[in-house]
Structure P
Amino acid sequence: MEFTIYLAGQIHDDWRKELRDKAEERGLALNFVGPQEKHDRSDSIGEDILGKQPGKLYRDKAASDINNFRTEVLMQKSDIVISLFGESYKQWNTAMDTSLAIAMNKPTIIIRPESLIHPLKELSNKANVTVETIDQSVEVLSYLFE
């Protein structure tokens, strides 16, 4: 059995690599997909495809259209969604992606530190599982193979 996991969350550090490496160490049959991890590419994709836009608003809208398309397609093809909420970055996209996954009835794991229990209480209530660490999320995934 093999699962595809959509990794939702900020793209500013290497948390995805850490999670992928830990799953690989355990020999879990998992494929990982997610948002564009190259921040500059994510921001410029609209203009890269559609050409120069007449201002920042239109540049962001063009990029958002294409990034949202990518998210929806890859999330629909995923079996599970893992969303990481951290301390360092604003988490608007993570919250949006997590809400989308829940609305799509995707089995969802939220990773969030103790300090975000209160602000994420509604999302945690709707997710299947909420954990505090990447290691705990890998343990949940491992349990699928027992």
Structure Q
Amino acid sequence: MERSIGFRERRYIEELRILTRSTAVDCVVDERFDRVIYVIKPGDMGLAIGRKGENINRLSRQLGRRLEMVEYGETPEEFVANIIRPAELVRLEPAPDGAGVDLVIRRKADLGIVIGRGGGTIEKVRLLCRRFFDLEVADVQIAPDEPTGEEPPP
């Protein structure tokens, strides 16, 4: 999919590179949630965040915005799993109405993590999936209990 990066986004990517020596694949300025979302090259997350978060905090103060970082994944499943971590993604499956895909997560307790405060995390998933994979995210489902082959203790 074709992504366009404007002047402001390029400047933010360059600021990240200068300050942290890490590489951002993309940068999205999300005005609705007043944040800048960096998509970081796989393996560069530690550099981008820094020890005890010092790099991300310094960059946040410098830009005057809240920053969020996501590690890029080659497949939609890997990418979404990186976005919603620590919640566990089971799979992406076609939505029943045929419009997009549903996220299937392991535990009901992770639903709050996936949705986020004010819907911020699920909106980040929708925004980045649309931008990178031309994929519409419809809903979040909880996986039915899948048999593990083990018998529960008596």
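Rule-based calculations on the coordinates, nothing more; no lab input. On a predicted model such as this, the values are computed, not experimentally measured, just so you know. Cβ atoms are built from the backbone, for glycine too; each structure is taken alone.
Have a look at P, Q and say which one yields 14.2 for mean count of other Cβ atoms within 10 Å over residues 48-55, as calculated. It must be structure Q, since only it matches. Quick check: -15500 is what I get for helix-only ellipticity at 222 nm (-39500 (n - 2.57) for each DSSP H run of 4 or more, over all residues; to 500), calculated from one of P, Q. Which structure matches? It traces back to P. Each of the structures P, Q was assessed by relative contact order in percent (Cα under 8 Å, 6 or more apart); the largest value belongs to P. Computed over structures P, Q, Kirkwood radius over Cα pairs in Å, for residues 16-95 alone reaches its largest value in P.
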